[in-house]
Structure P
């Protein structure tokens, strides 16, 4: 177990990826409350962007080059169309959506820099409301 946004995360993750001969990562760890992101933007960036940066850094160090990133439809903001297509320009309107878009940018940049094979999935209402804290 590790908090991916913690200072020790890169070392812990690199060691785990290497020891377990990991070949690919599916990244779902992030803060996801829009209202909370508006109240605590710096913390959201630290958690979501910092944590993702630590993971990508560890992946590079461990030689793991495949990543599925759980992004969000929040990257689109409030589009003026009823059918949101993937090619629609991303214009997030809150820090949560911004952090997800930055994650996508980092994934693409790592692809260009060292060959990370990266895909970002932009969901609408990924969690549903199974528990009160997900509502």
Structure Q
């Protein structure tokens, strides 16, 4: 594995609460942040760092991802927890961060919304469906 590993949304939240340097990085698009929602870390006195892995609306990989991540003012050696919609883009982001010498970098399994159910709705798992704090704009 070319990144630190995979964690559940619940384990990521617990790690963020336990380690003052740990950071949640949401790598979804601006549209997803605006219309679907964001994790809410205010109960633990933190904010989510938002850096697109793929740009909206064309879906191109963000060539400035690592630079934007470094510009976010992350503490040196801080554990980074990467979150996307379903846990796929966040793997690529965790790998890129690791290759850049950031982290340890973790992928949050199931992402913000989790996989679709038998009706095509994302309502079975992920951060949003695990009773973790989140907000919608």
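Readers should treat all values here as calculations from the given coordinates under stated rules, not as data from a laboratory. Not measured: the values here are computed from a predicted model. Cβ atoms are built from the backbone, for glycine too; each structure is taken alone.
A value of 19.0 for mean count of other Cβ atoms within 10 Å over residues 43-50, calculated from one of P, Q, originates in structure P. Between P, Q, which one scores greatest on mean count of other Cβ atoms within 10 Å over residues 75-82? Top value of mean count of other Cβ atoms within 10 Å over residues 75-82, among P, Q, belongs to structure Q.
Consider the structures P, Q: one of them gives -7000 for helix-only ellipticity at 222 nm (-39500 (n - 2.57) for each DSSP H run of 4 or more, over all residues; to 500) as calculated from the coordinates. Say which. Please report the intermediate quantities before stating the final value.
Numbers: P: -11500; Q: -7000.
Label of the originating structure: Q.
For log10 I(q)/I(0) by the Debye sum over Cα atoms at q = 0.15 Å⁻¹, the calculated result is -0.65, so let me know which of P, Q that is. The value was obtained from structure Q. Each of P, Q could give relative contact order in percent (Cα under 8 Å, 6 or more apart), but the derived value 31 comes from Q. Ranked by FRET efficiency 1/(1 + (r/R0)^6) of positions 19 and 91 (r between Cβ atoms, R0 = 25 Å, to 0.05), structures P, Q are topped by Q, which has the highest value. Computed over structures P, Q, distance in nm of label points 7 Å out along Cα→Cβ at positions 3 and 123 reaches its largest value in Q.
Suppose mean count of other Cβ atoms within 10 Å over residues 35-42 works out to 17.1; of P, Q, which structure was it derived from? Here the read-out was taken from Q.
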